[in-house]
1. Out of I, II, choose the structure whose coordinates give mean count of other Cβ atoms within 10 Å over residues 184-191 equal to 25.2 when calculated.
2. Say we calculate FRET efficiency 1/(1 + (r/R0)^6) of positions 40 and 224 (r between Cβ atoms, R0 = 25 Å, to 0.05) for every structure; which of I, II gives the highest result?
3. I have 33, 24, 17 for semi-axes √(5λ) of the Cα gyration tensor in Å, calculated from one of the structures I, II. Which structure is it?
Structure I
Amino acid sequence: MNNPTSTIDCQVHAYERDRPERPWAAHLHGPTEVTGDQMVAAMDDVGVDGALLISPWTMYRFDGSYALEVYASHPGRFGLIKPFDAQADDVVDQMAAWGANAGVVGARIMLVGDDTPPADDPGLNRVLAAGAELGLPVNVFCWGKLPLLGELAARNPHTQLILDHVGLTQPFEPPAPEQPFADLPNVLALASYDNIAIKISGACTLSHQPFPYADIWPPLARIFSAYGIERCLWGTDWTRAVGLLSYAEGVEAFRLTDTVSDSERAALMGGNLTRIYNWAPTVA
């Protein structure tokens, strides 16, 4: 049944081994595979009820077929999100087709690289307009390009945007960046756009200290204050974070911190996600 106090991870990935039938586009730091079954087992071990399963762009680019297979095996545990190519002529039709699948809760765009288009790019704005029309929140990966997200938010005020990974460049292996929160002013500036929520995903990978990562909480408190806890979503970014901490540590650090109240913790670790994505896991 639906659990109003579910613990929900806002970003996990699952993928199978590189194979000819579904080849990887590139290699992601981490295990040779993390199947849906393995992801569910990791969640069960630490009492995480559900998660948003993000089809990994590194391996599968714009192909969300494996995520759909995982959902078919575990329909109560995952809400599905996949990346889209904003420059595809039929991207709006692709989004409509994706949104028609059971379990789908959102879309994603990757604003990375030197060829990232500007805020007036027709393709980007078609994606965001379609997100509003289809009721699909659009997750945005934009490390180093945060002002662009602000421009897009202003152009598309009716689209629910979610800033991935605290908006900050995060490592794939130790050590954390020397100044991991250097771009925090740009993250905080985006809080002025009411249609932007923020994933507090992978935040523990920014720490220079061991579990429970005491040095991340002061800058995170500034984010919670700027956005309001109601626009913040906890997540692990598993398995990208596997070289820096265990899944349990990524969960327990947020359960143990005294920098948020119990009611704020419940909102951060599930309640906000249920409201923003209109989805909650079902537990038999």
Structure II
Amino acid sequence: MIRYAITLFLLFCLALPVAADTSAKQLFGKVRTASPHNAAPYGDYSKGCVAGAVQLPETGPTWQAMRLSRNRNWGHPELIAFLERLSKTAAKQPGWNGLYIGDMSQPRGGPMLSGHASHQIGLDADIWMLPPNRLNLSAKERESLSSISMQSANGAYVNGSWTRAHHEILKAAAKDKAVARIFVFPGAKVQMCNDEKGDRSWLRKIRPWWGHHYHFHVRLACPRGARGCVDQEPPPPGDGCQDAAQWANNILNPPPPDPNAPKPAPRRELVLADLPAQCAPVLSSR
């Protein structure tokens, strides 16, 4: 109740014509530019916003931002720097000229009009599995070109499009100190566990999750000193390979449904008052 009252007070003071029950995705989804603040993530990855976000240039020496019409190529400066680092590494792999970058965050973060529940604080990015053979795509081509799936058997295995280059790029991302975890379909994690013969500690950050066979999802940890940022719990100890194998086994041999399992409660749409109090001035600033 206190946070709710603070948010309403800030909205009143800033004369922002927003109803208390207006969905946050409608508010954040229509803003086209970043806020004029120092860069700062507020809240957690699925309930927050980002001040002072930076736009990833549409095209760089070793990357291209895709689906420009979505205006989701924004993030905290540390995310921009990470993508530049990783794309340079990717460009050294055979058949790769860099990376195609999918959704990051909206200009001020927050819930999106469609798609992701996370990507709200400028520290998440989707990276396409498609090896870029061109980095001079037009805006129209970036809307029509699609990534490629890496999965077979509904995600229990990789298919023939998976290469050692995918392994090495994911490995480089996981070994980056800024990264908290990476989400990818279970079969990819199983394959990487089978193929990795050296140091396996980085595999801990690679986590199986549904979908994520056209892209992998990188999540950075909260930047040092970002007091308003809520880090995700660290992954469990170990390389996580046994967990990934269990995911794959459950895909191939689904366990019988539990008739006593509680039904998940319907997810309520977030409103501005659900977000950290700092998000009201981030949203309203000009």
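1. Matching structure: II.
2. Comparing I, II, the top value of FRET efficiency 1/(1 + (r/R0)^6) of positions 40 and 224 (r between Cβ atoms, R0 = 25 Å, to 0.05) belongs to II.
3. Source structure for this number: II.
Only the coordinates and a few stated rules stand behind these numbers; no lab work does. Because the structure is a prediction, the values reported are computed rather than measured. Cβ atoms are built from the backbone, for glycine too; each structure is taken alone.
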